[in-house]
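Listed after this line are the structures, all set down as structure tokens.
A short reminder: the numbers here are calculations on the coordinates, not readings from a lab. For clarity, every value in this text was computed on a predicted model and none was experimentally measured. Cβ atoms are built from the backbone, for glycine too; each structure is taken alone.
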Structure I
Amino acid sequence: MSIPAPGPVLLASSVGGHFKELEFVVDALEIPRAERHWVIPRHIQTDERLAREQVTWSPLVQSGEYARAARNLRFALTLHRRLRPRLVVSTGAAQATPHLVAAALLRTPILYVESVARMDSPSATGRLAALLPKARLLAPQPGWPAPWERGLDAFSAFEVTPAPDVPLRRVMVALGSEHFPFPRAVDAIVAALPAGVDVTWQVGETLGSDGVERNRWLTARQMTSSMRAADVVITHGGAGSILTALDAGRVPVVLPRQAAHGEHVDDHQVRMVESLSRRGLVVAVPDATRLAVEHLLEAAALSAVRRSRPALVPAPTVLSHVA
């Protein structure tokens, strides 16, 4: 009787920052392409980046939509029974919760890597993962209580160095894939930009108060090339947008979303951006309305360099402990 081949590593993610972070995890774990299977919503930014990967497109769940996530459990169970993954890996978000629950019900090992956006405590998805059997939990910061272990800090992959002086001619703005609008950012950017600057916009769900229609989405390749070509990148406080900017060699000017203005579910972006500012990895503008040309000039004088891999618990240790 033939022995069945081991199942794939199932990579459960939402679009945006969690997807970017999961790419870093895959890189750090050195999971071969032939052994991974992504489950993620279809989006302009995932189509291109996953063109050579095994993918199952999943129904979209936005931040905080846990009732919708629960309705996706049947879809997740059907997929898991078909693929029989040997391991489920996730960096969180409501999108991933039905796949974590399906893994637990089918006794599949889980590797849950909490998002670098969570500085001092786990997200709602992380708290759920901590309740599940056969789950190993990796925290982005040291000092979290058991069962959390020190895991991935994707930002550790980057170093910042001075950049040659350049005139401020091209700016790239990336406001991420969140369904919460962020008009304060658009208005502040329009007010702060010097005359004659060429701007590439990716505003997602946001309109400025001026009512001008700006570009909503870019493909992954367009995003990266626009950031590389820009003298300055301005982003919201999403981990994915910041990581993409750093990966393109740019130290971004970052405007964190704030829950008090209905821009996100909580203030985790504020806390993460404060931490990254202390590390010199971003030029932080905690209050978007205070954005000034001086912030742009400060960022233009810096560049980011990526090391070979981000710091993570050694891959063999991680995989042997979860399997």
Structure II
Amino acid sequence: MRVAHYLELEDRVSGGIRESVRHQRTMLDLCDIEYTVEPSLDVDVLHLNLMGPRSAYYAKRAGDDVPVVVHTHVTAEDFGDSFRFTNALAKPLRPYLERVYALADLLICPSEYNQGIIESYTDVETTVLTNGVDAEKLDGHETLREEYLDRYDLSPPVVFMVGHVIKRKGLESFIETARQMPELDFVWFGPLDLSLKGRSTTNLIENAPDNCTFPGFIDDIRGAYAAGDIFFFPTHEENEGIALLEAMVTGTPVVVRDIETFSWLDDGVHGLKATEGFAEPLSALTDEGRREQLGQNAAELAEEYTLPNVADRLAARYREVIA
């Protein structure tokens, strides 16, 4: 089997999509599947990850000759409140995605929540396959704890977040909760290019309280999980959340917004959920014993999402579309 595994604008795309593509290619390696990263049609499967014009062109050319698999990383619903101008683009994005997703033979959705949205776009067959978590990437994170606590002047227990600093991911709730809890350090690790942010996002960041910091991008992401004690993810809209899985696989307890995306997490078992009023669950996790209990449960659940445990499912989807 040979696969064309293509990410349009690969040199510019970052965040969850880029990480998901890296995970997929690791899974292809684990399954000994040969692949090219170019959008070739001299293959058994054309797998596209971002439906820009070049991807749509090749999907059309594939016709009935080469089965087309598309990952549904992007929806109009999760596009808004991200970067400058994305709110204006979110509305026309949906009809465009409806057209290009209809070019696929199979749509791979990272969660049941995402699948429900995509099934309102098109009647193309869908399947759910987690983005997975690369546990090996985080090996040895615990050895970096003192270094990163000292580097960012943090005092445990540290409340933290990993990812692009954008409003959709709950930036306002993160900052306001930090303001309510001055006794704790809050830190959001992730790219911080204010030139790409809207005015309201920039104002939020610049007026955050002293106990809420934004170090920006860090070279070794293990440092974030080493320094953090409670992963706080108040996102409003998410297709799955790779950073959440990373936190869980390291045994870190999580506090998330109670949205449909996280229905697979049992409140009080694998983490704590809230719609608003996040100070209460975060306060509960200042207890070390409670953190250890929920962190262990989270790690056990996240093991199901590790790449070796997911890889065969991706290979099986390829075999199905070929057949």
Structure III
Amino acid sequence: MPGTPVQPTAPPITISRSPGSVLGEAVAEAWHAAGGSRLDIPAGVVAALALWPQKSPRAEAADTIASYIAAQPPRVLVRGLAASADSYWGLRPDLWTAARPLFDWTKEDLNDTQLAGVQAVARAALRHGVLHHTGDTDPAKRSRIDLMSWVITSLRHIHSRRSLGEHHTPPDVSDLMAAVLAEGSTGGRRRCEWALEPTAGTGGLFRSAAQDLRRDGMDPADSGWVMLELDPLAAAGAAVNSLVWGLGPRAVVGCGNVLAQPDLAEEALARQRDMARHRDNVMELIVFAIATRTTDQLLNALTASR
């Protein structure tokens, strides 16, 4: 589905750019109403939509793309969502791997109830403007909200009514914290070279810091962002957000307990380098294989013509 020409004949759906809290609640309610119990599937649906590779200036193509996606049969929809996530392997294999807890379900043989839930969640997210939030070519506009935080916390609240649920730092608080931390001791603005967040959640504090840099005319992709998180689902959300927000080539996500693993940040950075090298080796093999096949085809054509 990603990269496929958008079909204008797809039936339209009514779309509004809802706040993140409303979108998250709509996704959770749709999944709950469909009888779903897992959290990775609905969160992964929204993550794959957020990563949908067809971006447009001011997200002007969002409604057309949303109508096309919403019209897909459930199994076709799952394949399209998987392709959306997989398209980022070549760009950032380490973040793609960190995000896998949100997408492994796309390789399963889902039952009818789960498939109906996937479709219901996708349509709820699309109706509430997920592509308007994440479909802009400008990363600053894609960074206005922490969409994965709203979705994951809403899902946990509705499925864990017996507990207190999960609470991430509110956006206005993280905005204030980012602004305070950016102020130097002499009152000047502090240039961020590397930033480390040992309890990152889905990365909300770094979203605020990145937007603060942009307001000062700086590119957050020039900085390093190390996000460490104990919960695999939240860490996966941080990896997705890093791509959506355009945090750049030095954005790294590590999943683990920083108290038990004091070298977790160094391990995450080393893993990023190793996976980039592995990606480059794989791509070289693919290029070589294509070149060899092309050569064989040319030789066969020349031989056949004699």
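Below is a table of values for the structure above.
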{"read-out": "Origin of the derived value -17500 (helix-only ellipticity at 222 nm (-39500 (n - 2.57) for each DSSP H run of 4 or more, over all residues; to 500); candidates I, II, III)", "value": "III"}
{"read-out": "Per distance in nm of label points 7 Å out along Cα→Cβ at positions 170 and 274, the highest-valued of structures I, II, III", "value": "III"}
{"read-out": "Which entry (I, II, III) yields the derived value 4.0 for distance in nm of label points 7 Å out along Cα→Cβ at positions 74 and 242", "value": "I"}
